[in-house]
1. Of the structures labelled I, II, which one yields 65, 45, 31 when Cα extents along the principal axes in Å is computed from its coordinates?
2. Check the numbers for distance in nm of label points 7 Å out along Cα→Cβ at positions 115 and 251 across I, II and tell me which is largest.
3. Of structures I, II, which gives 18 when relative contact order in percent (Cα under 8 Å, 6 or more apart) is computed from the coordinates?
4. Here helix-only ellipticity at 222 nm (-39500 (n - 2.57) for each DSSP H run of 4 or more, over all residues; to 500) has been calculated and equals 0, so which of I, II was it run on?
Structure I
Amino acid sequence: MKKLLLPLLVPVISLPAFAQRSLQKLWESDSVSVKGPESALFDPKSRTLYISSMGTGSVVIMGLDGKIINKEWIGGLRSNMGSALYKDRFYTTDPTGVAVIDAAKASVIKRISIDSIGRLNDVAVDNKGVVYVSDTKNGKVYRIDDDKATLYLENMPGANGLLTVDEDLYVITTSAVHKVDAKKEITKIADGFENGLDGIVMLSPGEFIISNYTGILYHLAADGTKSVLLDTRADHLMANDISYDSKTKTLYVPVFNRNRIIAYQVK
């Protein structure tokens, strides 16, 4: 994929010059070490990436240079997808609930079952340790507090990527972005995207990058305007559950169908 070595900016809506963003490719991991990477979680404490290797039911630890540190940090999972860290706990989804892992010991502590689920997908944790989990098939979001799961939101078609910011929860649905406040009041902050939205990261207050698993990375400005940062559909490169290092302004993109992670500098 040599053509992806150059930054590519494809604006959909004209934005002021100061609001323009672009991506510059930094590196691409090999296609051997991870199988079906659905999510890449950046950990600012260890400065590593936790990769959900869905095809092997494991979590891989990768360095910020794309090199593997631990090819099976934890195994024995089933179709693990989204993941999140809170203190010494690592959370990841499986077909029946959420696996809770002791991050220091790399061992499964427990599995939190969720009844009547369709397909659990992403996980996010707020600053109080409350866990949120999306059910993409049924368009629902569950809330886990004190290891007990309850239904939190419904009628969220294709609920996928989740992001917590202070007391707000951002929920990605099939083609829109929603903000849910502490009172569960829902505000649609952007819509009209191509179907297939997947992950979301915040660049600055109100400014986001959103992935579409078909292979699109969008920029969403604070004023609600959106543009396409990168479109790799012609090269058949997916863009799944992304992560962002705000210190180095690096975006990490798992490419599920090519078994690799690609890192981009956000300009």
Structure II
Amino acid sequence: MRTQSSDNAGETQSEASVGLPIPIRDASLFKHSASAPVVNFLADNPEFDLSVRQLARVTDVSARATADAVDALAANGIVEVVHEGNARRVRLNRARFDNPGDPVERIPQVQYRTPVRIACQYLTDELQEVLGIVLFGSVARGEADRQSDIDLWVLVADDLLEQRNAANTLARKLEELQIPPSVALLEAQDRDFDSQWPAMRQRLEADDREWASAQRHSFEFVVETPQSIRQQSTRVNTRRLFGEGITIRSSDGLDSVKREVLRDE
């Protein structure tokens, strides 16, 4: 359901995709504003099955409008609807879902994949008990430009204030890093990135090197704990974070928080 921007036109597609039957069974699919966030969320969380009311929390439209989008998606075989009494549970039709496996490869603009990998490695190294990381904002939507921050929402287990301070310090540090073109391009889709990380970090932090055409990026980290979310779930912009975001690192703890935020009221 994502559209390709001009910045990544011509690149090899490795994003997640959903197949449509031909002929289209319900052309109203494309007129519903709720369709894209519903599919994005279910593709990001294919093990979830949710009520229409829960899905409405990631769409920013009414439950009725979300239900209309679900009907069109179901008619085209993109989602499956299971009836439980008077309620309907909605889940992704996995048979139509092509998932690259590595969530970083779902980032539409390839040039941001390595910076996101690097930031996630640093967050895991520098923060304590990282339960999950979600990419959101313009980079997740495939609409980023040179002025865009890389926005990462980070769920940690505890010590909220201390972890936020550490994340802010880390963001400033990462903005000073130079990512040489050889790293930015070569490791963009490197499945052995984790195993190579110690040597790569040492290379990135070498203060005696200046690379021509090195990349720098701005980062914005939003840090929360399960407790902070439960105390004030309205602090989470569900559409921006979960309706448009890409979960880079997950855990049972993050899944629990998602379900808590999307619970029926």
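Bear in mind these aren't lab numbers, they're just calculated from the coordinates by the rules spelled out. Note that the coordinates shown come from a computational prediction; the quantities given were computed from them, not determined experimentally. Cβ atoms are built from the backbone, for glycine too; each structure is taken alone.
1. II
2. Numbers: I: 4.1; II: 2.7.
By distance in nm of label points 7 Å out along Cα→Cβ at positions 115 and 251, the leading structure of I, II is I.
3. The read-out was computed on structure I.
4. Traced to structure I.
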